[in-house]
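Asker: Each structure below appears as structure tokens.
Quick note: the coordinates plus some simple rules give every number you see, no bench work behind them. What you see is a predicted model, and the numbers here were worked out from it, not measured in a lab. Cβ atoms are built from the backbone, for glycine too; each structure is taken alone.
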Structure P
């Protein structure tokens, strides 16, 4: 389960199932004990009732035993008829252990099964003897009680009263069936209710996640989460997140101000240095070694100036002070202007560049200089990372109500692990090359391209395969025209 809601539902269901299972087990054990206690009380009552009937009959008649046709001693028919109403298994024996009476349930047993009961009675016991016995091989399991009969004269030895445990187990089986049905019927609604409760409880968390996701960069840190009226855990979480975003906002603001101020203040001394170097280079009597050093210095000054311009642009963009001067422009003109500069760069690098634009005008309300900067940055990158005799293609078109600009090259490509980071500031895929290496750069060009595209309501994305080139696609909505 990836969501807290799912895990809470699962935990709630598990707790509910465990609680119901424990309740069912406790109820079953308690009910089973009560059922067997009722069974034991029943056979005890039957034994006492039989002993009472024999005692009353003895006081009324005196002699209760007579021989049957085979000469075996049995209860007289009048008493035997009264004992027939006693349910379950009932045996009455004489003092010497001979059987005087057997109930209908006992007589229904086979000879071997009946003998097992007869052996349980034995002679005349001295005290009540309870027990449990399984009549083999396929007979019932009996709870029984053997008790002496002292109040009916010396004719009787013991009374055996037993009951089949299936009468108690039947109630338990019905109880288990009821529990299972109630469990199946009740657990599904309970889980659904638990999921609904978890969703209601975590609803504010989902709203917080949505609001925090909308705070995507330093320009949206001024936003705050709605704090619930109830100061519970979620309320304290919202307050904590708001405090954290306030601290981040202050830090980002201070960093942007420092970047903008530093970039602005450094431009003047760099301009002075560049002017001085350019004047020194024009001297005719300058030694060759000094000229080479000055040219290298001038390159570094120009690179630093470009870096400061990029930093100042991004800092102003972060503060929302980089205004766009929109006007209806035919994008074909901007692509052609950037393409002319790109052709010069491509000729120097030995790369073939192709510019393709549609025949009909593509008019959008854009900042001409910024869009030109975006296109030129992409072309410079494509030429820079394309080996000699490679190809760079710039194409402008429209599709599905959008304007598409693609810059594709046949260069070295970008590794899949590097592709998600190419629009990050100061990030370069080839970290082994220094600023004075084969492909120098500060790693800010694509970050500026991303800002320009998004500032115009568009987007930029890249597709690349190592060794097979890279394609950048810039999308502008037609509604911006």
Structure Q
């Protein structure tokens, strides 16, 4: 196998090549590190990483090769991966893209790192850029600079897991992990033309994930195709006693197939809102027609409280964020401002350490939890959350799955919405409800705009029906490949030995 083909291989293909000893982990890791270095030399780099592990990644690759040679490997051993910078890796920086954690190094591994790296031997290429403390939809609030969309470097990659999505889309990692509080895996996956999944709440341990909103956060995979998503997710799940919300559910080996004959796919009327891009609407309609040709039944459903999802989310999420971020005070770790007394230390550290969007959300969260407004805002938001959950329960009586756009628009220009927080918040209008209800959802590439920007569709399912939604996504993937450009302009063309592009 020629080394020049490596960055185009899927996880499955890398696994097979490593097991057959056609390529080494050291070769694979080296090629990705070269690609990352080359990106940084570009006039407008994608810049998906905050920290690239370099020598540490190469050393890990050598250990993986030894493990493979001894026959002590798993299907993931030796495969590189990128990790969002809000997941702890012992001995390495965890910044959450915030100045307030500058210089902090994690003292323990997140549960997903134990599973994928310690147990399975994956090689971490580095920590990816994100919106500060996962608060944003564009990866523009990072203290460490913007990440660009590989399809158009003047546009955002989505957020908050924009670095992870851009790394996979730009062929700077074969797969990545993101976290999703209100759409932060699915929305950037959509805008970057890759696959991103938010599992059922509690299916993947949150231990070692720096919390934004604890009742909403979930870790999930970002990959180049649905099969790779299933391949990676199968090795991330399992009960964890260190996470009180972790589900005691049997670990599954997810297997996906595009056979959806007889499946009822619900289309919520409330998703066709003012502000939806016409090309997004047409993409939904065209895909529904194709799914019917495959034997699926398209049914109309209603999610009547969808209009209240965004305001309810931003009350619940900011309330939990104001509590979770209380610990960052300049005393325990990270940035410490010069001060004369303890009160002054708190004020100066948090004023200089947090960015504008994080401050905005902390203030809003503190406000809605205050004595005079707790019942008026926070309690009402919790009641709306229950109504949204009930909406889904009723919808699933008529439909097996729910389909809609992941984002109301394609990727927008860098800086376009930074001065309009409400417009930015509406970027997650289709994804937020699933976090409020704890349901699984996946975004799958479904087409391109006339300007060659990716479009994506979201498939939602019942609790713990990850395999089912991946089957629907696999069917979408099978019918839309002809409508997808092969890969972003400016990335090296990668052809396999038979001459076919590896990108799904």
Structure R
């Protein structure tokens, strides 16, 4: 036993010594997440609040029953993971979400090391992308989705490159698909990945009488059926509980021309974000040229690797899988966004695909032995590590702190003290629609719909025994949002001159 401990300790020591660049990047990103998103600021969007509210209810044993509705607009997977981390660590749910983000960072980093060895630190530069950092600053399910994308791609590469058929590969493939779906509904796109594998192996089994391909088809069929049945059952459960498969009615996307222009701008920004930690690349024209350069490089590198592709060399198959799966995801999310309205095109929608392309690019780049040797040479060098660490800590941690801080604890204390007099179960109109949802027990917050009349207004809030107005916020929105001649404006207008912070109207 003592000998095993010594051997394990030596392995850890060797890993650290040989991979200081990789560790430096992950440590700096970890410090950045804790500093920016907990001690300095609180990155909580309306979506974040819903995830945290769901995590709180899961901890209480309420499952999908999230006050006041069934949790269906987003999948339950991400809140469930936050709840698990909170349960294990006994941390409050917001801190648990940051701990989960850090755990995911390290899992991704170690996965990169497992597959790419001492060149992994170059792949880990994806963590310095602005899109990556902001996704991990916020409490967003894209963190888990990105991990699932990485796992799916590595496991697909294992299936493609392996000469044998191992049941474990297909079990992992199924788990990756389910993790993708349970973090974001768009994760169902992974069924198309299974479908493409199924078609390719079916062709080989029929055309070339390949028995191994035939066995793959059987396992892929099972994986596809299990994944598909689970996804369909989940969506049907949502429909039964809410009337809609994804919790709400999906409205049309809007003018196609504007959406395509937004997509173009977002794609240019995605390229800019690759460099932004170190320097700005300037106008969109340069970003467009870089996109053309990247596409040209992909075509050139793949054409030079035909022998490796035919031989199913894992060194070339893995980066190709990252590129292909990244493109499939982009096609899926773009089609969905063009079909229905939700988030605008930005890093939150696009970065998961961008990350796959970045990793694929580095994978193709390291096919050159000189580049690979260079990366290995510097992976454990102390002076480059010190320089990189100092630069990253300055850019990611120290400089942002000089801009002023208001950490999560301060935000929470301010919120709770402001609404301390409001009883649980009440509704606060023009209240804090973000923080209240998970910081207070069953305390609702909402903005009033300016198109309502008084009858429809009272119908909307009939289930609440007590309804309050947060007067300071109401004053700012009343003139901007409401028709001054409407009856609903007349009703709330009587409270404009109130000196009270809260007024009870029911």
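Asker: Matching task: 5.1 is the computed value of distance in nm of label points 7 Å out along Cα→Cβ at positions 75 and 419. Pick the structure from P, Q, R. Write out the running numbers ahead of the final one.
Answerer: Working: P: 9.7; Q: 5.1; R: 2.9.
Of the options listed, only Q reproduces it.
Asker: Here Cα Rg over 2.2 N^0.38 Å has been calculated and equals 2.19, so which of P, Q, R was it run on?
Answerer: Working through the options, I get structure P.
Asker: Computing distance in nm of label points 7 Å out along Cα→Cβ at positions 99 and 115 for each of P, Q, R, which one ends up highest?
Answerer: Q
Asker: Given a computed value of -10000 for helix-only ellipticity at 222 nm (-39500 (n - 2.57) for each DSSP H run of 4 or more, over all residues; to 500), which structure among P, Q, R does it belong to?
Answerer: Working through the options, I get structure Q.
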